[in-house]
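Chemist: Structures incoming, each one as structure tokens.
Every read-out reported here was derived from the displayed coordinates using simple, explicitly stated rules and does not represent laboratory data. Bear in mind that the values here come from a model prediction, so they are computed numbers and not experimental data. Cβ atoms are built from the backbone, for glycine too; each structure is taken alone.
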Structure I
Amino acid sequence: MTKDQRDILEILKFELSFLEDGGYGRSPHAPWRAPAIFEDSPICLNFSDPSRPHPCETCLLAGFVSEDQRKDSIPCRFIPLTKEGQTVEDFYRTGSQIEMEEALAKWLRAQIEKIENERAVSNKQGVA
């Protein structure tokens with residue numbers, strides 16, 4: 001099983017851009033359903049491949065999922081997007097698409113900032 005070799009910071013930045021550019025709008029291929037967060041994004045290892053050849057636990061997003069839910073068939077649905085722990089799955093059941101997208105944008109910005117800050121500190125320590 002090959003681990004995802006992409007850069008998590010670049011993946012999160014791309015996802016934020018995809019979200020802000022309306023990427024989760026209704027698909028002309030499936031207008032009867034709302035797009036699935038992360039699953040219907042180009043960042044998904046199995047994007048546009050219904051055979052799902054790549055195990056989700058190899059995806060970089062699996063690191064944001066609790067250990068006990070990483071073996072779920074679609075673990076990215078269990079990424080907590082809010083401080084209260086609301087996950088993508090929770091928003092599917094009790095929230096609106098707009099609420100979920102707002103929470104996703106806020107979560108993405110926070111993760112991007114956190115990683116950038118960690119890398120800046122790491123780079124400063126490497127120089128010293």
Structure II
Amino acid sequence: MRLGAKSDIVLDLLILRGARNVASRRPDAFNSHGYKVPVALPARAGATLSVSRPLRGRVGLVYSLETQDRVNARGVSAADRVVRFTSCPATPTGWPGGLVIDRPRCATLVVKAGDRPQIRRRVPLGRPC
């Protein structure tokens with residue numbers, strides 16, 4: 001698994017795969033509420049991805065089938081606010097899923113990986129930041 005391609009957004013150890021490509025696109029996933037943006041982590045790593053408090057209910061995380069079903073039925077407010085990822089011990093690990101939005105926006109996402117400082121980054125979702 002190649003980490004950190006040009007279209008990716010790197011948030012400390014966590015990589016949002018292809019996230020730069022959604023800045024000028026309409027939502028095309030999760031019942032047209034969002035974008036497929038898989039995540040990746042290097043081997044033996046863990047990280048928590050969360051939506052900044054002011055955007056909760058307007059931006060959400062969809063990294064499980066259960067959450068995807070909720071979002072498809074009830075919309076963005078049914079998405080997760082926080083997701084914890086833990087990679088495999090021997091290899092880099094990736095997860096399918098993505099981000100949902102109530103409207104095109106720059107969304108602040110927060111990543112915390114182990115003892116490292118928390119990272120806050122604006123991510124373009126349907127419009128440039």
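Chemist: If Cα extents along the principal axes in Å is computed to be 56, 33, 29, which of I, II is the source?
Modeler: Of the options listed, only I reproduces it.
Chemist: Taking distance in nm of label points 7 Å out along Cα→Cβ at positions 11 and 35 as the quantity of interest, name the structure among I, II where it is greatest.
Modeler: Largest value of distance in nm of label points 7 Å out along Cα→Cβ at positions 11 and 35: I.
Chemist: Just checking, which of I, II has the largest value of relative contact order in percent (Cα under 8 Å, 6 or more apart)?
Modeler: II
Chemist: If helix-only ellipticity at 222 nm (-39500 (n - 2.57) for each DSSP H run of 4 or more, over all residues; to 500) is calculated from each of I, II, which structure is the one that comes out at -2500?
Modeler: The structure behind it is II.
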